[in-house]
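K.L.:
These are the structures in question, set out in turn.
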Structure 1
Amino acid sequence: MFEWVKGNAYTMLVTLYPNNFTLNNVAAAYFEDIRWCCIGLDREERKVAIRPVTKREVDLKLIPLEQLHKVSMGKGYARISNKALIEEIAQLTGIECNGIKVPAQFDEREKMLIIDLNNPV
């Protein structure tokens, strides 16, 4: 009898590098037409939220410019560079952010990607 192994083709993962967050293809799909985002840090729950910001929101100045982070899209991934935030996450978690993968899920109600720093893969 075969025991079927869990696949990762539809698993949202974010890889933390010293200078950036890299979203895998599944997580990046929510940012396909997005070039900016806001990033929030919940220190108590040890979670990071990445909220896509539309061009309309930027044009209408609904988000303060100092809160915007550029989303760079690649073939099959998205990247958000912010060395200071990565260093803060490393201090908060005690985890060296050098290619560590962490799970993420998209909160449809709040329209943001939630990264759980408590359970690195």
Structure 2
Amino acid sequence: MRIESVTGEVAIPGEVGGPALRITLEVTNSTPEDFDTPAVVVNLYKGAARSPAGSLLNPGSRAFPDKIAPRASAEGIYLFTVGPDDRDDITIEVDLAVGTPIVLFQGKVN
């Protein structure tokens, strides 16, 4: 996982631009079958109250490809509005598919 500080840009109605985090995730399919990714969900929560961060498309978001081939890896890039004062305690939630464990990353982001 790579986390970058960026300035989020409004691309569609409902987005709020400003300080943001761009999260790059890499998933490796260790199975002998294609792994379908259209249902992947990534969320980011801020602070002890786990307030949800707004999502953004720009700059540079990119969903995972529709399928990850057996034994292959792929990247997805997700952006969330998170101001500098809200980066001491974040939780990133990654839900890859129904029936798979949800992965949580928690900590401080500089």
Structure 3
Amino acid sequence: MPAIQPDQAAVAQQIRHLQDTLYVVNGKWKLPILVAVHQGTSRFRDIQRSVPGITTKVLSAELKALEQNKLVVRRVYDTSPPTVEYTTSPYCATLQTLIQEMIAWGKNHHDRLREE
């Protein structure tokens, strides 16, 4: 009996959706930034200190990309000098299960490699 071939259109659609997700969260820094910001309202330097190794230039670019994708909200307060704070948006909450699963998988993977 021949194996049932997956519907190529359905597979292509799944791949497009996966690519859309990766476009938004791909890279070394976006998810760590989201985790840091999710811990509470954060100023730029707070975020930079909580994400080891990230440069000012990269953090600025990544925060702009996250803001454009509606995952981070940037608030500027009229103080001298201006105060800027970042929070995760309500929409970002839709990623929390995925992020927690990735953290758990990463821990398990790390532990597994250490055992071998």
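K.L.:
The value -18500 for helix-only ellipticity at 222 nm (-39500 (n - 2.57) for each DSSP H run of 4 or more, over all residues; to 500) was derived from one model only; which of 1, 2, 3 is it?
P.N.:
Label of the originating structure: 3.
K.L.:
Then there's this: Out of 1, 2, 3, which structure matches 7.0 when mean projected area of the Cα convex hull in nm² is calculated?
P.N.:
Structure 2 accounts for this read-out.
K.L.:
Here FRET efficiency 1/(1 + (r/R0)^6) of positions 12 and 60 (r between Cβ atoms, R0 = 35 Å, to 0.05) has been calculated and equals 0.50, so which of 1, 2, 3 was it run on?
P.N.:
The structure behind it is 3.
K.L.:
Compare mean projected area of the Cα convex hull in nm², for residues 28-83 alone across structures 1, 2, 3 and report the one with the greatest value.
P.N.:
Max of mean projected area of the Cα convex hull in nm², for residues 28-83 alone: 2.
Bear in mind these aren't lab numbers, they're just calculated from the coordinates by the rules spelled out. Here the structure is a predicted model, which means the values were calculated and not measured. Cβ atoms are built from the backbone, for glycine too; each structure is taken alone.
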